[in-house]
Structure I
Amino acid sequence: MPPHIIMGYSLEEWLSLFSLFSIFIGALAWFVNVLIIKPLRSDIKNLSNQFKSFKDETKNDNQTLTEIFKDHEKRLIRVEDRIGIGINNEK
């Protein structure tokens, strides 16, 4: 029996098959990385930046609405005091 024969293939043939399989898997992994992973990372980064800008816009809108609310509250208190139904005028 010749040395290094497994399932009818010599060691050289098994190493050739392993090399071809490794090249195929490597090429497949590269294609997946280039076609799926890199664009997905880019899109996730863009989405993250959009969330950050949305957060800043929301913070500014909140400050504006708070100022408007305080102004309306002051105006309402003045009107209540003028017509005599404010908290200070209750009996």
Structure II
Amino acid sequence: MEDSELSQHNEKRTRITVDIYGQQYSIVGDENTTHIRMVAAIVDDKMREIYAKNPSLDINRLAVLTAVNVVHDYIKLKEENERLKEKLKTKE
């Protein structure tokens, strides 16, 4: 990317501070603030859900378990999406 392209790309990026599990994080991304806040809220909710079931977890293990759970959910949804796409192809 040339300097002017990089500068234009950075201007389009969104910077927002969000609260996840009682910690403030500065997030920079290409999505709008509503999307970034939703992502942060989902991570926060998932961390609190896992902690409620495992109150002895330290923050590092809680973060890793949250990541594992979120990626698991993502893979299941991706597989379901592919299955539905294939189902649509067979109906054509």
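Brief remarks on what is shown
- Given 2, 10, 7, 7, 6, 6, 6, 5, 5, 5, 5, 4, 4, 4, 4, 3, 3, 3, 2, 2, 2, 1, 0 for P(r) over Cα pairs in 5 Å bins from 0, in percent, calculated: source structure among I, II: I
- Calculated for structures I, II, distance in nm of label points 7 Å out along Cα→Cβ at positions 16 and 64 is largest in I.
- Answer label among I, II for the case where helix-only ellipticity at 222 nm (-39500 (n - 2.57) for each DSSP H run of 4 or more, over all residues; to 500), calculated from the coordinates, equals -24000: II
- Entry that produces 0.95 once FRET efficiency 1/(1 + (r/R0)^6) of positions 40 and 72 (r between Cβ atoms, R0 = 35 Å, to 0.05) is calculated, selected from I, II: II
Every number in this text was worked out from the coordinates using simple rules, so none of it is lab data. What you see is a predicted model, and the numbers here were worked out from it, not measured in a lab. Cβ atoms are built from the backbone, for glycine too; each structure is taken alone.
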